[in-house]
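Multiple structures follow.
Quick note: the coordinates plus some simple rules give every number you see, no bench work behind them. These numbers come from a predicted model, not from an experiment. Cβ atoms are built from the backbone, for glycine too; each structure is taken alone.
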Structure I
Amino acid sequence: MSVLRRFNPFRAVGDLRRYLAARQRHEVIFLFVSLAAVVLILSVFVAGSQVEKPYKPPDIIYVQSWRADRSDADIIAQQKIDAAKKKIQDAKEAKFEAEKRAAFKRASDTLRKFGI
C-alpha cells in the first residue's frame, strides 16, 4: 500500500490548523518569521544562480594528412603558420578566461553586498 494513498490534503490542513490553534501567539509569529527567512534565503540563492552562458558552437577538429616526402623547409614554414594561429587562439582563450573571472568577481561582489 502506497504512503501517498493515505495522504489527504484536507486532513493535513486540519492538522495544521489544530497545531497552530494549540500554540501561543508568539510561537506562531516565530514560526512564520522563520519560514519567511528560509524563503528569503532560498530566493537569494535561486536569483544568484542565473549565470549567463552564451552559446558556443562545438569545435570540430579535422585531421590533416601530410605528404611523406615533405622537405624540412615545408615543415618549418607550416610550423610558422601554425604558431601564428596558435597565438591567436591563445589570445581568444585568455580573453574568455578573463571574462569568466570577471563574471565570478561580479557574483562575489554581489554576495558581499549581502554579507555572505
Structure II
Amino acid sequence: MAREQMVRVRRVYEAPAQADGAGVLVDRIWPRGLTKLKAHLDEWCKQVAPPTELRKWYGHDPDRFAEFSRRYRNELQDPEHADALAHLRDLAKDRPLTLLTATKRPEISEAEVLAEMLGS
C-alpha cells in the first residue's frame, strides 16, 4: 500500500470505516456536541493543531487556504509541533492513519495539510 493511501482525512462526526486504522483528532478544540465515547478515536493530538491566532485568522476561508497552509507548515517546525508531527509519522509508518477534524470542509483544514506532509 502506498504511503499516500495510508493517511486519510475525514470529519470526526462521520462513522469510522474499517480501513481507517488509527484515528487521531488533530483539532485544538474538542468537537462541539460530541462525546468522547461517540468520537471513536484512538487519541487526540492537539499539540499538532495550528496556534489559536493562525486558526482565527484563517477562519476556514477557502481564499486563505494557500497562505494558511504555508504559515502552518512554518509553525510545524517549532519543537512542540515538530514532536507532535513526528508522533503522527510514527503512527502512519506501519498502518493506516486517519486524521480527524470537526471542520465542515476537511479538504481545506489543517488535517489536509498534515496528510499532505505525512504522505510525502
When you work out mean count of other Cβ atoms within 10 Å over residues 24-31 for each of the structures I, II, which one comes out largest?
II
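Starting from the value -11500: which structure in I, II was helix-only ellipticity at 222 nm (-39500 (n - 2.57) for each DSSP H run of 4 or more, over all residues; to 500) calculated from?
Matching structure: II.
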Which of I, II leads on volume of the Cα convex hull per residue in Å³, largest value:
I
Value 2.9, calculated as distance in nm of label points 7 Å out along Cα→Cβ at positions 72 and 88, assigned to which of I, II
I
Candidates I, II; distance in nm of label points 7 Å out along Cα→Cβ at positions 80 and 104 computed = 3.0; producing structure is II
Rank structures I, II by mean count of other Cβ atoms within 10 Å over residues 16-23 and report only the one at the top, that is, the highest.
II
